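A short reminder: the numbers here are calculations on the coordinates, not readings from a lab. Note that the structure is predicted; figures quoted are calculated from it, not measured. Cβ atoms are built from the backbone, for glycine too; each structure is taken alone.
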Structure I
Amino acid sequence: MNLFQPERGYRYNSDTLLLYDFISSFHPKGQLLDVGCGCGILGLLLKRDFPSITMHLLDIQEQNCMIAHANAEQNHIEIASFTCKDFLETKFEHKFDMIVSNPPFYHKGGVKSEDDALSLSRHSSALPFAAFASKVTKTLSNRGYFCFCYDAKQLDHLMATLLANGLNVEDLCFVYPKEEKEASLVLIRARKNSKTLCKIHPPLFIYTGETFSPRVQAIFERSQTKSLTWKS
């Protein structure tokens, strides 16, 4: 899949590809919304692999929406709607069966980017998780799913906030740079109005020695993405 990306500003990284693989393992179906879609990579990959789903893309930045639209056309993938608005302020005509997102999660102690577009894409102040979870609950259908990735060090806050908003974590996977390192990312699938016990999946290691682990290499090969420079 050829994907235009901005020359400057936020460009997708391996987090999104790991999230794509995690979501794919659950065979998504129905109406899906990708919040903060960026260049559209997550939603486009899911729609490519699961053509029966109805995919909607949303991003607050106009340039991202333009790029996502161009990427859908470039790869001949049908997207039901493109919304260029703040998710927290958007009113939807219907509920979604699944909301997916690689949201901004750099915490308040981190360094903000001086670039406004980068800050919107990376810093949690652009989409505070408590407000995000509240809006997700209102936007999901009953028993709908919320699949996302986040900074593993903020797991206590995530779990408490999800439960407070009626979202029960059913699946959780920690991502580690290397076996001897601390977890850097967590992949989560939560469900609205669920009482299912949480399943902790085997850990995912990015590197084995100095090379990508076989599992991560397989994810990259499956995604088959190639970046192209977007010239506005």
Structure II
Amino acid sequence: MPNDRQPRKSTVLTLAGHAEKVLRELIFSGELQPGARIYADEEAEKLGMSLIPVREALRSLASRGMVEAIPQRGFRVRPADRDDFTETYDLRLMLDPYAARLAVPRMTDTTLAEMDSTLESLARTIRSGDVSDYDTDHRAFHFSIYNQSGSRWLIDIQSMLWENSLRYQRLSTGLRGTAEERVAEHQAIADACHLGDADVVAELVHQHLEHTRSVVYNALTDESEKE
């Protein structure tokens, strides 16, 4: 008798991955507002799939802090406000420079070449203004460095913080200077990696995050004052 359990499981995971991608974009774009309830049956109907992969997608998003599970009542989008933003970036300002400092001495010609490749993709995306690809390429560049830190726990925590940061990063896109200035900011980090100067890389990463934090915090303050 043929074993069809694995194909079925694979199909569910593929559909769940698609559902998660769609829901993430709805959250990051603001279409699903902070605090909004998410009804699995409604999302499943919109996506034209069964409840199982949608529930799997929501559980995955909950494990990464994008949504909150409400006992016996489904899920809701986690709040996105100045307190959440401040906590997220306070932690990133500690952990990202630390990861960079650990990573630089461990980078090889191969990993440096991989970093350069992600930077080329990021530069093209920044100049094109493609928001969707920017999220992917921006993460790929930074984690091409952080992944060399040698700490799985550190990367896992950074990944969760990065996911939460995406909701706020989009607020800063048009406020952080020209495309060429943003490309140059990342190029400076890459150049310091090539020089093997871990302290400079860590400082540049800190400045990069501090710039975003300042811009987004001001934007969140402006939005709060309008309410």
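Given a value of 1.00 for FRET efficiency 1/(1 + (r/R0)^6) of positions 44 and 100 (r between Cβ atoms, R0 = 41 Å, to 0.05), calculated from one of I, II, which structure does it belong to?
The correct label is I.
Can you spot which of I, II the value 32, 23, 16 was calculated from, given it is semi-axes √(5λ) of the Cα gyration tensor in Å?
Values: I: 23, 22, 19; II: 32, 23, 16.
This value belongs to structure II.
Could you tell me which structure in I, II was used to calculate Rg and Dmax of the Cα atoms in Å, for residues 36-75 alone as 9.6, 28? Don't skip to the answer; put the middle values down first.
On the way: I: 9.6, 28; II: 9.6, 26.
So the calculation was done on I.
helix-only ellipticity at 222 nm (-39500 (n - 2.57) for each DSSP H run of 4 or more, over all residues; to 500) computed as -25500: which structure among I, II?
II
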